[in-house]
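What follows draws every value from the coordinates through simple rules; no lab data is involved. Quantities reported herein were computed from a predicted structural model and do not represent experimental measurements. Cβ atoms are built from the backbone, for glycine too; each structure is taken alone.
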Structure 1
Amino acid sequence: MSELRAANIAVATRFYEALAAGDFDALAALHSDDIIFNLVGTTPVSGRWEGKAVCFGPIVADGVIGKLVAETIRFSREWRIMCADEDRVVGLMRGGGMATNGHEYLQTYCQIMTIRDGLIVELHEFFDTALVELALNDNPTSKGPSVPARPFAF
């Protein structure tokens with residue numbers, strides 16, 4: 001394994017460990033100041049977001065964390081690095097908490113992290129947008145069961 005690939009895996013590991021610990025300061029420190037978040041779908045948090053202040057303010061703090069009951073939040077309950085190279089790491093993660101509107105927000109995420117000089121410079125994130133709408137935005141779209149009949153395995 002190349003040194004750069006190993007270093008990128010270490011950054012991604014720290015990313016998931018910071019989420020598991022609820023350490024959002026450590027999480028933010030892993031991202032460059034000009035981080036770009038690309039979030040799937042058409043939810044209020046979806047789209048291309050630029051800069052650490054925007055990504056960790058209105059997106060993470062207000063759009064997700066602020067809509068969850070603080071003592072129930074636990075991201076990275078399960079996570080796995082799926083593949084990595086000298087530029088990117090792809091991982092899967094499951095976690096969340098109870099939403100302030102009473103719905104459970106147990107989300108599954110796929111993250112594609114572009115890493116340069118030991119920092120995440122771009123993140124593509126894929127998740128269940130129907131769950132975001134229901135639990136975080138009080139928009140009861142048509143959503144399937146919380147546990148699919150045929151769940152995939154980590």
Structure 2
Amino acid sequence: MEISNRKAYHEYFFEDKYIAGLVLQGTEIKSLRAGKASFNDSYCLFENGELFVKSLHISEYSFGTYTNHEPMQERKLLLNKRELRKLEGKIKEKGYSIIPLKIFLTEKGFFKMEIGLGKGKKLYDKRETIKERENDRDIKRKYGI
């Protein structure tokens with residue numbers, strides 16, 4: 001079970017990737033197991049030394065009652081103190097962002113989020129990435145790799 005943010009790789013260069021735990025409610029877990037999440041414009045930011053993911057949409061659970069969760073609420077991410085300090089220092093540099101890359105289920109049944117420390121791509125970088133991808137695709141087609 002994996003939900004990924006493919007658009008992020010088009011928009012950013014990623015220097016580091018981290019695996020963070022997610023603090024979720026019961027109905028959020030059930031919605032994620034059904035694959036009902038969207039990364040549209042989601043990002044991470046620090047508040048009082050803690051890392052939160054904002055604008056991550058986890059749809060309401062269809063069989064939930066009055067205990068259903070808020071779809072767009074901010075969710076806390078769990079990382080080591082050392083990793084949090086390192087990320088917070090990098091974020092203060094110009095141009096860096098923390099972007100959620102994917103949500104996946106571990107073998108123990110916990111949902112984790114892969115986050116990336118990224119720098120935004122310029123338009124010419126995006127064109128270069130597309131050109132490289134098309135060239136690789138042509139080579140694979142030509143030589144049957």
The value 2.6 for distance in nm of label points 7 Å out along Cα→Cβ at positions 117 and 133 was derived from one model only; which of 1, 2 is it?
2
Given -5000 for helix-only ellipticity at 222 nm (-39500 (n - 2.57) for each DSSP H run of 4 or more, over all residues; to 500), calculated: source structure among 1, 2
1
A value of 1.00 was derived for FRET efficiency 1/(1 + (r/R0)^6) of positions 5 and 53 (r between Cβ atoms, R0 = 25 Å, to 0.05); which structure in 1, 2 was it taken from?
2
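Using the calculated result 55, 37, 27 for Cα extents along the principal axes in Å, pick out the matching structure from 1, 2.
Working: 1: 46, 36, 28; 2: 55, 37, 27.
Label of the originating structure: 2.
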Which of 1, 2 leads on relative contact order in percent (Cα under 8 Å, 6 or more apart), largest value
2
